[in-house]
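What follows are several structures.
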Structure P
Amino acid sequence: MESSAPAPTEATRAFQEFCALVVQDQTLFDALRAEFDVYSFRRAVVAAGLARGFSFTEEEVRAGLLTARQTWRDRLNP
């Protein structure tokens with residue numbers, strides 16, 4: 001029997017939608033890019049998300065960043 005990944009939570013989906021918005025909004029992208037450390041970045045992402053009607057936590061941001069990093073590594077090392 002093949003196992004599948006668990007369905008994403010509502011917060012995870014909100015974070016994914018927010019990420020898609022960031023890619024389309026250069027001003028938002030630049031503001032987040034200006035954060036100097038990972039902790040400030042996570043807080044800024046959560047705050048920017050809330051300001052735009054998204055609800056997710058710093059932990060979801062952390063998990064999303066780890067997943068993105070692993071995906072990138074998998075693409076580089078097939």
Structure Q
Amino acid sequence: MELLTGLGILAIIALIGLGTFLFIFWILMMISALSNKGISETARWIWFGLMLGLAYLYGIGWIVAIVYFFTDRKKR
């Protein structure tokens with residue numbers, strides 16, 4: 001019951017907010033990867049597949065989305 005008092009509630013709200021942000025960011029980066037004309041079509045599908053596949057298998061698609069954001073997203 002201590003988890004739901006004081007800082008526990010704040011931590012739960014912060015984690016829910018972070019999770020929501022990462023989920024939306026992941027979706028936006030998948031859309032960006034598929035619509036990015038600055039990279040080849042093969043690279044677009046590889047980025048999309050990595051984001052979707054690693055999210056499905058390991059729950060870490062958001063890490064691939066962050067890597068995509070800092071590497072290939074700029075090439076629009």
Structure R
Amino acid sequence: MTAFTIREVPDDIARRIKVRAAEAGQSLQSYLLSLVTRDATQPTLAEMADRAERYATEDIDVQDVLDVIDSGRAGR
């Protein structure tokens with residue numbers, strides 16, 4: 001496994017992180033690992049935009065959307 005070192009963490013930030021770790025019932029190590037893991041496993045905005053673009057279809061136009069909305073309203 002890889003070890004990370006973060007230098008020059010402002011005192012107020014370090015205190016907040018320690019408090020949050022304690023509130024979560026975790027050691028500082030475990031809490032920071034969970035933060036890093038969560039960040040690394042979440043897609044970035046660019047990745048989400050790329051994914052949305054891949055799944056987007058050009059076959060749907062505004063009128064198609066309006067027709068579906070109208071049919072939904074008529075069914076009420």
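If FRET efficiency 1/(1 + (r/R0)^6) of positions 12 and 44 (r between Cβ atoms, R0 = 30 Å, to 0.05) computes to 0.95, which of P, Q, R did it come from? Working through the options, I get structure P. Looking across P, Q, R, the calculation of helix-only ellipticity at 222 nm (-39500 (n - 2.57) for each DSSP H run of 4 or more, over all residues; to 500) that yields -25500 traces back to Q. Tell me which structure, out of P, Q, R, gives 47, 18, 11 once semi-axes √(5λ) of the Cα gyration tensor in Å is calculated. Corresponding structure: R.
Here, each number is a calculation from the coordinates, and none is a lab measurement. Values in this document were obtained by computation on a predicted structure and should not be read as measured data. Cβ atoms are built from the backbone, for glycine too; each structure is taken alone.
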